[in-house]
Structure P
Amino acid sequence: MEKEKDIKLSVVIPCYNEEKTLKKCVERVLKISGEFLHLEIIIIDDCSTDSSLTIACDIANKDQTITAIQHDKNQGKGAALQTGFKKATGDFIAIQDADLEYNPNDILRLLEPLVGNEADVVFGSRFLPQGPHRVLYFWHSLGNRFLTLISNMFTNLNLTDMEVCYKVFRREVLQNISLEEKRFGFEPEITAKVARLGCRIYEVGISYYGRTYMEGKKIGWKDGMKALWCILKYNLWKF
């Protein structure tokens with residue numbers, strides 16, 4: 001990554017019932033900071049029923065670069081991200097799930113096209129070669145590829161992983177987008193809207209350490225159906 005000037009990166013971490021992984025997640029994010037890369041971490045606790053909020057507040061009280069925000073009722077990942085985006089002050093804004101399925105070291109590579117002024121938005125991809133990938137659910141993989149295909153048909157993009165968590169934006173891109181989806185519909189919505197803006201979009205292969213449902217994975221087939229609806233909702237206006 002270029003080091004011609006200081007860069008401020010806001011990392012937005014939506015969190016719901018992730019007491020087992022939240023602290024370690026934040027510790028790993030903090031390790032990517034450096035001489036030229038300054039971090040702002042924003043944790044949004046979406047009304048967890050476990051000790052996630054207590055952990056988030058404890059972390060924030062020990063580090064002034066970390067902010068913990070609580071939703072007074074559970075609203076969903078999309079709503080948590082909207083709250084975090086409004087609070088973010090960095091040059092670039094990255095999304096980091098709290099569940100440790102994604103390796104924060106990959107964020108540095110996602111930043112490269114942005115810092116080099118080649119991109120406005122960078123998507124990670126679990127389907128491009130880069131790093132280890134845990135072998136898990138065939139139908140999840142197939143569903144992700146199908147949703148990405150349908151999204152690409154409407155947006156005329158050639159993404160390989162529309163549903164990926166890792167997305168990094170120039171802050172002004174998010175300032176020019178009004179987001180509506182409160183839950184997992186965020187992914188197809190943001191994809192449609194950055195495509196509509198004509199943003200320069202890049203993809204970078206990432207590693208992936210997926211969880212099983214026994215380990216806490218939350219997304220299911222109903223979220224896939226919602227994503228399909230959102231692809232149609234945010235793209236059909238053009239026809």
Structure Q
Amino acid sequence: MLSALIAAAKQRNSTDAQDFPDLPEGVRSLPRLTAEPCLGEGCSRCASACPTAAIKVEDGATVTLDRGLCVTCGACVESCPTGTIAYDRSTRTAVRRREDLVLRQSGSLNDSSPEPMATKAFSRSVDVREVSTGCNATDLEVAATTNAIFDCSRFGIHFVASPRFADALIVTGPVGRAMHEPLLRCYEAMAEPRIVIAVGTCAISGGVHRGGYAEANGVTPHLPVDAFVPGCPPHPWSIIHGVLLAIGSKKA
């Protein structure tokens with residue numbers, strides 16, 4: 001017991017000193033579009049390599065990338081001969097609108113549209129209930145937000161066991177048919193105002209499961225979503241960013 005206390009006393013602070021730091025070089029992450037010109041439809045290696053059809057090459061050499069469909073496999077980056085697609089090291093990847101996950105080389109598809117207002121009622125703190133509809137990897141990353149490294153509680157984010165005590169609902173997984181009613185019942189048990197955050201590619205679009213017999217097409221066909229956190233699975237910092245973005249925190 002004494003040796004454990006001594007070891008704990010000597011241990012440095014394990015919490016990240018910087019909020020939302022960039023990922024280190026060489027880490028596989030979400031793709032981004034660079035300013036490097038694409039070879040065009042004659043190449044299309046990235047589109048052919050993508051398992052979820054998240055990339056399209058149209059109008060000669062216009063590349064469109066939907067990060068809401070991306071499963072972070074890295075095949076597009078590895079296959080691109082021009083560097084038009086590269087890894088995005090940022091952990092501030094959440095957005096409030098689904099269409100803002102769709103990128104062109106000139107930016108998002110809706111740069112001129114005003115961004116929707118975040119719910120300000122919980123800008124200082126929020127109680128969160130998570131509902132998993134079948135993505136253990138994302139569930140582990142959500143759980144990691146509470147550990148000593150990320151410590152989401154210092155941002156006022158607290159997880160609760162019952163939807164009756166929750167302000168925000170985090171949904172993970174593709175939301176298959178068997179989870180449609182349980183998810184809706186959980187949402188309806190929450191008091192208003194309430195927030196929904198789709199965490200992970202499966203929750204956003206269904207990912208590799210979309211369009212199948214299980215009707216696993218993500219959250220949006222069933223509930224209004226206030227923030228989208230792309231990734232398969234997303235980094236814990238990205239999940240915290242999504243929650244803070246949804247509640248309108250100045251720290252997002």
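Coordinate-derived values only; no laboratory data. The model shown is predicted, which means the values in this text are computed figures rather than measured ones. Cβ atoms are built from the backbone, for glycine too; each structure is taken alone.
One table, with the values for the structure above:
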item	result
Origin of the derived value -11500 (helix-only ellipticity at 222 nm (-39500 (n - 2.57) for each DSSP H run of 4 or more, over all residues; to 500); candidates P, Q)	P
Value 5.6, calculated as mean projected area of the Cα convex hull in nm², for residues 116-179 alone, assigned to which of P, Q	Q
Structure responsible for 2.6, with distance in nm of label points 7 Å out along Cα→Cβ at positions 20 and 164 calculated and labels P, Q on offer	P
Origin of the value 22.2, where mean count of other Cβ atoms within 10 Å over residues 76-83 was derived from one of P, Q	P
Label whose coordinates, when Rg and Dmax of the Cα atoms in Å is calculated, return 16.8, 52 (choices P, Q)	P
Comparison of P, Q by mean count of other Cβ atoms within 10 Å over residues 28-35 - largest value held by	Q
